[in-house]
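Engineer: What follows is a group of structures, each given as structure tokens.
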Structure P
Amino acid sequence: MSYSIILYTVLMLSALGVLAAVILYFVAQKFKVFEDPRIDEVEAVLPGANCGGCGYPGCRGFADAFVKADDISGLFCPPGGNETYAAAAKVVGKDAVAQTPMIAVVRCSGSTEHRAKTSAYNGAVSCKVATTLFSGDTGCQFGCLGLGDCVEVCTFDAIYIDEATGLPVVDEDKCTACGACAKACPKFIIEMRKKGPKGKRIFVSCINKDKGGVAKKSCSVACIGCSKCVKVCPHDAITLENFLAYIDYDKCKLCRKCVDECPTGAILELNFPPKKKKVEEEVKTESV
């Protein structure tokens with residue numbers, strides 16, 4: 001009698017197992033997802049940094065979006081650059097329009113030399129944490145805290161804190177314009193800008209929105225909103241809002257007139273050759 005019960009139990013369990021397997025099979029076929037093999041091909045040409053610079057969670061997410069997109073003009077992998085963009089476009093059979101190279105710029109020149117400390121911070125070594133506790137350890141509430149959140153998130157070792165100035169410095173040879181540092185900065189002093197021809201760039205290295213006198217008192221190289229740069233720019237590339245000047249890199253022709261005009265040195269020029277000394281007027285060189 002006991003053997004028949006055991007046999008019956010085994011048969012019932014076997015039957016239930018077979019029935020469950022059949023049901024699972026049909027369910028799997030019903031909801032089966034067919035993945036485009038081109039996703040693997042696009043992912044293979046990507047650098048595999050998974051930095052999020054493309055706006056997607058990892059290279060796989062970007063590859064999936066790239067293959068499914070009707071228009072790929074808004075999809076770009078900053079670390080891979082135009083070469084990777086072209087290779088990925090070839091996989092999906094679309095034309096790749098070369099993108100303008102970008103780079104991270106630090107819009108704060110308030111080093112310890114120009115921006116005196118007014119207090120001491122002894123909390124967690126994190127800009128994000130410090131920002132929630134106080135406005136900063138100097139008179140400028142907009143300036144860099146120098147605690148290195150941008151350094152921590154950079155997977156390319158392209159940014160570091162200069163011990164002499166206390167400010168982050170971008171290594172142009174390593175920066176891939178992924179934008180991770182800009183997203184990590186709670187003060188929003190890091191901006192992604194066009195790299196410029198031969199790396200030449202001009203920008204206002206300040207985000208202080210205080211009135212001129214207050215800004216200048218807290219930092220000697222702050223933008224004071226004097227509008228001199230706006231007036232001297234022949235290309236209408238500079239705007240002034242909330243006592244702060246901003247240079248539109250799409251309009252800027254790199255003439256450098258604003259750099260010479262800025263009374264505080266808040267406008268920086270990078271990778272330009274030294275300016276030639278102006279030749280004195282002939283009337284001054286000739287004996288009269």
Structure Q
Amino acid sequence: MNLILIAVLSLGAIALVIAVILYVASKKFYVYEDPRIAQVNEILPQANCGGCGYPGCSGFASACVKSDTLDGMLCPVGGSDLMTNIASLLGREATTAEPMLAVVKCSGSCDKRPRTNLYDGAPSCAIASALYGGETGCSYGCLGCGDCVLSCQFDAIRMNPETGLPEVNEDKCTACGACVKACPRNIIELRAKGKKSRRVYVSCVNKDKGAVTRKACSVGCIGCGKCVKTCSFEAISLENNLAYIDYNKCKLCRKCVEVCPQNTIVEENFPPRKPKVEEAEKTPATEA
């Protein structure tokens with residue numbers, strides 16, 4: 001009986017000593033955390049997609065509280081309404097950020113990029129890109145394995161079985177950037193969604209010379225520079241045989257679309273163009 005009592009008292013004493021040590025350690029190494037971080041984190045969507053540029057929703061909440069301003073900060077999943085709530089919670093002014101959207105910068109569908117070989121490896125764009133240039137003559141375009149689809153948490157991307165290219169659902173895309181990181185060819189870019197969801201961009205990333213690009217893909221950019229010359233707003237640049245449209249400067253006039261000989265420049269969600277009237281139909285016939 002005495003042995004049992006001694007064992008119980010010994011364990012109790014050890015537990016008491018450990019408790020004291022833990023208490024002293026907790027006080028000594030205590031790190032204060034602003035309670036507003038937990039409040040902001042609670043109203044975040046907890047998608048942890050990283051689209052805000054921070055490591056998860058908790059990291060974004062901490063950044064919002066510690067920052068003096070919310071300028072340039074945006075939760076792509078919650079959007080502007082969520083940022084308004086965060087600003088109200090923190091007693092700051094709400095900032096408006098232009099909505100972004102993922103766009104696929106490759107129009108080389110099956111009928112536009114002739115297949116030169118057959119890939120029989122693991123169904124992964126990352127693996128295929130590391131092994132060889134692809135099934136077509138274009139070593140820059142989409143590999144079609146769907147890594148971007150697997151990376152999307154919001155079911156916003158699907159592979160079109162007819163074209164072999166990924167397609168983005170505007171209503172579901174949150175511009176989290178997961179698909180951008182997943183694509184080894186860098187054909188997916190986050191761009192401004194645009195007024196009325198209208199966008200103009202170069203749907204190609206091929207940097208080969210014009211003759212090589214034209215042979216590999218009938219809609220690839222050949223670097224002719226016609227779009228650069230026709231743009232009145234200096235929104236288009238040409239580098240490494242590839243044109244690029246700056247969405248911050250683009251006024252959506254679409255003149256570049258008309259002059260592109262390869263139909264590489266894409267215009268989305270615009271109303272149908274009015275058919276051009278021939279000069280002969282415009283000028284009334286004169287009587288003899």
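Engineer: The value 0.60 for FRET efficiency 1/(1 + (r/R0)^6) of positions 95 and 199 (r between Cβ atoms, R0 = 30 Å, to 0.05) was derived from one model only; which of P, Q is it? Spell out each step's value before the answer.
Structural biologist: Values: P: 0.60; Q: 0.85.
Comparing all candidates, it corresponds to P.
Engineer: A further question follows. Using distance in nm of label points 7 Å out along Cα→Cβ at positions 23 and 111 for the comparison, can you identify which of P, Q gives the largest number?
Structural biologist: Details: P: 7.3; Q: 7.9.
Biggest value here belongs to Q.
Engineer: Can you rank P, Q by distance in nm of label points 7 Å out along Cα→Cβ at positions 39 and 55 and just name the one with the largest value?
Structural biologist: Ranking P, Q on distance in nm of label points 7 Å out along Cα→Cβ at positions 39 and 55, first place is Q.
All of the numbers you see were taken from the coordinates with simple rules; none came from a lab. All figures in this text were calculated on a predicted structure; none of them were measured in a lab. Cβ atoms are built from the backbone, for glycine too; each structure is taken alone.
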